[in-house]
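Alright, structures below, take your time with them.
What follows draws every value from the coordinates through simple rules; no lab data is involved. None of the values given here were measured: they were computed from a predicted structure. Cβ atoms are built from the backbone, for glycine too; each structure is taken alone.
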Structure 1
């Protein structure tokens with residue numbers, strides 16, 4: 001096998017020491033940011049709740065509010081921790097990568113973060129208010145809605161992460177086309193089936209009885225699909 005230029009073979013112990021050092025660079029900031037954000041997590045929780053949930057907060061156990069604030073603090077710290085983790089992993093493996101592999105990594109990872117952020121913003125500012133507003137609206141004539149703080153925050157986090165992952169769809173499709181796994185000819189005359197599959201997937205992942213959020217998700221997926229084809233064809 002041809003070795004990468006400039007790469008040096010080191011004992012396993014040296015690799016483990018380097019990996020441990022790089023992981024400490026990631027873990028320590030996450031702990032510090034989590035601790036700092038926790039101090040202000042009450043205000044952060046109120047901001048999130050006022051934007052997405054149309055009913056007052058309700059807790060069902062003494063520790064529920066504390067656990068919820070801790071989860072919010074940890075998730076907030078991961079916005080710094082995950083990019084830092086990716087960078088440290090890249091620096092750890094960079095010596096063993098060829099130039100074209102490094103360039104692929106440098107191009108794809110920032111684009112992936114941008115897409116994830118767009119998906120998270122869409123979920124938080126559009127899907128969540130619609131989902132909770134219409135869900136609560138349909139239950140008002142039967143019972144007074146009360147929702148658990150921790151379960152609601154879990155749902156919010158899950159939806160935000162889910163939409164961030166959905167926005168990775170262009171990267172997967174473009175990579176599959178560029179690597180020859182899929183061909184442009186495959187999509188000719190099959191858009192109706194593809195759109196139908198995307199619509200079915202949207203209804204599967206979004207539990208909104210009003211069907212509004214599902215249609216938004218389906219529309220976003222179709223737009224991402226068409227955008228991916230354009231990027232793959234001309235770039």
Structure 2
């Protein structure tokens with residue numbers, strides 16, 4: 001299996017310094033890593049370009065959906081599976097084999113459960129819920145893999161979306177393909193919760209999720225999320 005691992009970023013240098021060597025070691029030549037940069041100003045370009053086995057892609061515009069689509073379109077004929085990962089998320093050791101086994105078992109699309117890098121008991125509840133199938137239990141923090149055939153059939157992410165693009169593609173995937181939640185966990189940074197508090201983040205997520213379900217315009221959802229939460 002030839003894996004294309006894609007990380008959309010804007011100013012994530014501190015996370016990338018630790019994450020990229022780990023990912024490269026796990027892949028061990030069995031795939032390619034692309035850092036899809038939406039306009040970082042923290043020195044990301046200079047550092048990533050010096051790393052072996054990592055491709056740096058300066059994207060035409062900012063927005064995770066657009067960045068991930070642009071990266072996935074690069075040399076697509078050379079890969080069997082695309083795997084999307086946030087810069088503040090670390091997949092477990094053996095993630096390549098997990099994805100390989102899942103695709104061979106007939107699941108062309110899937111994700112992981114997650115846990116936080118925090119022992120806060122309320123965050124443990126969030127993590128526990130990611131083992132269930134419901135859309136409210138999903139999200140980009142869990143990472144997402146798609147076979148090339150599934151990716152092309154779905155047409156990638158909706159490039160017009162600024163937020164909730166992961167929920168959109170998962171919903172479309174569920175309608176067409178078997179979907180697997182791999183029974184292992186990626187480790188996600190709790191930085192958003194540290195900066196805002198558990199209740200504040202939960203209420204913001206619930207509000208925006210409800211807006212998404214009723215078809216609210218993208219700018220309204222983005223503004224609502226930014227209004228409710230402080231940057232980290």
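Side notes on the structure shown:
- When distance in nm of label points 7 Å out along Cα→Cβ at positions 131 and 179 is computed across structures 1, 2, the figure 3.0 traces back to 1.
- Source structure (of 1, 2) for mean count of other Cβ atoms within 10 Å over residues 83-90, computed value 15.6: 1
- Answer label among 1, 2 for the case where P(r) over Cα pairs in 5 Å bins from 0, in percent, for residues 11-66 alone, calculated from the coordinates, equals 4, 20, 31, 24, 15, 6, 0: 2
- Here mean count of other Cβ atoms within 10 Å over residues 35-42 is compared for structures 1, 2. The highest value is that of 2.
- When distance in nm of label points 7 Å out along Cα→Cβ at positions 43 and 163 is computed for each of 1, 2, the one that comes out at 2.5 is 1.
- When Cα extents along the principal axes in Å is computed for each of 1, 2, the one that comes out at 71, 53, 22 is 1.
- Test item: helix-only ellipticity at 222 nm (-39500 (n - 2.57) for each DSSP H run of 4 or more, over all residues; to 500) calculated as -25500, pick one of 1, 2: 1
- Given 3.2 for distance in nm of label points 7 Å out along Cα→Cβ at positions 51 and 187, calculated: source structure among 1, 2: 1
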